[in-house]
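A.B. asks: Please find the structures below.
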Structure I
Amino acid sequence: MDTNILVLGSICLFLIINAILIKVFNLNGINKIIISGLLEVTQGLNNLINLKIGFKLKEILASFFVSFGGLAIHLQIKCLLDENNLSYKSFLKGRIYQSLLAAMITTIT
C-alpha cells in the first residue's frame, strides 16, 4: 500500500470522526481538546492553543498528546508493523507508558 495514501487517509478519517463526535456530543472546552488530541495530534494541539486554561495544564496536555501521537498515527504504525510481522500490542503499551511518564515529568517540572 502506498504510504502517502495511508497517511492522508488516516488523517482525513480521524478528522472526520473528530468533527462528528464534537457535533453529536456537543463537546467544547477541555473535552473537545482531549478527544481531538487523542484522535489526531495536530488538531488537538491546534485546539489547545485557543483554550482558556492555565499554561501548566496546556503543557501537560501537549506533552501527553505529542508522546501518544493520536490514533491517526497509531493506525499508520499498526499497518506498517503488521506488514513486518511485528507486535502492535507491545508498541501500544510502550506508547501509553511513555505518554503518562511525559505528562508526569511535565507536571513536576
Structure II
Amino acid sequence: MKKIEAVIRHFKLEEVKDALTEIGVQGMTVSEVRGFGRQKGHKEQYRGTEYTVDFLPKVKMEVVVGDEDVERVIDAIQQTARTGQIGDGKIFVMSLEDMIRIRTGESGESAL
C-alpha cells in the first residue's frame, strides 16, 4: 500500500477529485494548508505599504491505494492539477506499513 499526498491549487480540487473518483479511488482526506516552495509568495499592497505574502494557501489531498494503483493515481493528479505555472504543487508517495479500519478491525489492503 502507498499513501499519496498531493499539494495542489484550491481551484483544481474538484477536477482532481472527479478524476480520482473516475478511476476508482473511493476515499480521500483534504486539508487546507499554507506554504511556499519555488513560488516564494508574492507582494501585495495594503494602505500604501507593500508587504510579502510568503505562505500561500493550497489544498493537501491524501489518498491511500494498493501498489497496483499508484501510477494511475499519480497520472490522474498530475494531468488534472497541472496549469503549467509555477506553484502547481507537489505529489509525495510514501510506503504504508499497515492500515486498520476502526469499525471492523480489518487491516492491510482489505481495510481500503
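None of the figures in this text is laboratory data; all of them are computed from the coordinates on show. Being a predicted model, the structure only gives us computed values, none of them experimental. Cβ atoms are built from the backbone, for glycine too; each structure is taken alone.
A.B. asks: Who wins on mean count of other Cβ atoms within 10 Å over residues 46-53 among I, II, i.e. which is largest?
C.D. replies: For this comparison of mean count of other Cβ atoms within 10 Å over residues 46-53, the top structure is I.
A.B. asks: Here is a further query. Ranked by distance in nm of label points 7 Å out along Cα→Cβ at positions 6 and 22, which of I, II sits at the highest value?
C.D. replies: Between I, II, the highest calculated value is found for I.
A.B. asks: Moving on to the next point. Given that helix-only ellipticity at 222 nm (-39500 (n - 2.57) for each DSSP H run of 4 or more, over all residues; to 500), derived from a single structure, equals -6000, which label among I, II identifies that structure?
C.D. replies: Going label by label, the one that fits is II.
A.B. asks: Given structures I, II, which gives the highest value for FRET efficiency 1/(1 + (r/R0)^6) of positions 14 and 94 (r between Cβ atoms, R0 = 25 Å, to 0.05)?
C.D. replies: By FRET efficiency 1/(1 + (r/R0)^6) of positions 14 and 94 (r between Cβ atoms, R0 = 25 Å, to 0.05), the leading structure of I, II is I.
A.B. asks: I, II: which one has relative contact order in percent (Cα under 8 Å, 6 or more apart), as calculated, at 42?
C.D. replies: Computing relative contact order in percent (Cα under 8 Å, 6 or more apart) on every structure in I, II gives 42 only for II.
A.B. asks: When percent of Cα pairs over 21 Å apart is calculated for each of the structures I, II, which structure yields the highest value? Write out the running numbers ahead of the final one.
C.D. replies: Working: I: 41; II: 44.
Largest value of percent of Cα pairs over 21 Å apart: II.
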